[in-house]
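I've put the structures underneath this note.
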Structure P
Amino acid sequence: MLAQLSGGGMQQFFEFTVNNWFLFLALVIVLTLLGMNMIRPKLLGFKEVKPAEVVQLINKEDAVILDVRDNSDFEKGHILNAHHIPFGLVEERLHELEKYKTSPLVVYCEAGQQSARAGAILQKQGFTSVYKLSGGLSAWKSANFPLSIE
């Protein structure tokens, strides 16, 4: 009897899937995206942090902030005391960050794409505590945290 129920249940599931393939496909896509979002930090080797978490890292762990935006964007405003190395120069200027190799290091750009790549470079070069500001400086501004202009 149990075999009949499970066999019938499978047939109903198969029929539902065939009749509603677009719903099933949407479910698979959503589950895949959720799964990727959960394993992404492990694949990248660093953690994404929200603006409030960055403030805590600065205050409690003396985190170092690295801005990888270009010069003109940096001059328009940046996180206070941020070190500035444009993304295209990160690899050749790694020596400037060498003393922070074991310190918490938060990388950011405008929206998050370049900082993710910079974080991966830092991780590969042996930096042990790399973080990425989730949403970049845009998220920082949206949280109404201050900017420094030099």
Structure Q
Amino acid sequence: MSDPAGSPCIGVCSTTYGDLICRGCYRFAHEVAEWNAYRGEQRLVVQQRLDRLRAGAAAHLLSAEHIVQLIPLAASVRLRRTAGMASSTIAHEVLRRLILKGLPPPWLAAEDDEQSRQQAVEQGRELLARIDREMLKRSRAHYQQSFRAQPD
């Protein structure tokens, strides 16, 4: 689970451009705008929703085998606080950190040549992009269900 005291912001806010859901942290625009006024329990509710949506999106696109391969790499990518996190969330974060370091996912173990390694990293990057799109889709569905008036 994310730190309830901290912000889920990653510095890529699209709500300033009119998006109802931030494409960086997946909070709703009103949550981004009011975050500093939220009390601890309000922040925790938002963090828990984001954690559930992220876990579901990652589990939807990462196979059980991929998750099992990624989890043991948590320490090597300096992912320390994993207590209470869903295994798919841990796997997603490990994958994200591997790709940021220019390393391929373990199931795409590249040969020694640079071109193969780059192709494997690109495949990992594409998988992360699919997870991000799934997260955005789930966030939009949650927003629609929670805040949009349903026609009679």
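Of the structures P, Q, report the one carrying the highest value of distance in nm of label points 7 Å out along Cα→Cβ at positions 54 and 78.
Top value of distance in nm of label points 7 Å out along Cα→Cβ at positions 54 and 78 goes to structure Q.
Using relative contact order in percent (Cα under 8 Å, 6 or more apart), single out the structure from P, Q with the greatest value. Don't skip to the answer; put the middle values down first.
Numbers: P: 26; Q: 21.
Across P, Q, relative contact order in percent (Cα under 8 Å, 6 or more apart) peaks for P.
Comparing mean count of other Cβ atoms within 10 Å over residues 22-29 across structures P, Q, the highest figure is found for Q.
Computing mean count of other Cβ atoms within 10 Å over residues 70-77 gives 13.0 for which of P, Q? Walk me through the numbers on the way to the answer.
Details: P: 13.0; Q: 15.8.
Going through each structure in turn, the value belongs to P.
Kindly point out which one of P, Q the value 18.2 was derived from, the read-out being mean count of other Cβ atoms within 10 Å over residues 94-101. Display every interim value, and only then the final one.
Numbers: P: 13.2; Q: 18.2.
For mean count of other Cβ atoms within 10 Å over residues 94-101, the value 18.2 is produced by structure Q.
Kindly point out which one of P, Q the value 11, 36, 33, 15, 4, 0, 0 was derived from, the read-out being P(r) over Cα pairs in 10 Å bins from 0, in percent. Corresponding structure: Q.
Given that mean count of other Cβ atoms within 10 Å over residues 62-69, derived from a single structure, equals 15.5, which label among P, Q identifies that structure? Going label by label, the one that fits is Q.
Computed from the coordinates by the stated procedures, all read-outs in this text should not be read as laboratory data. Treat the numbers as computed from the prediction; the structure is a model and nothing was measured. Cβ atoms are built from the backbone, for glycine too; each structure is taken alone.
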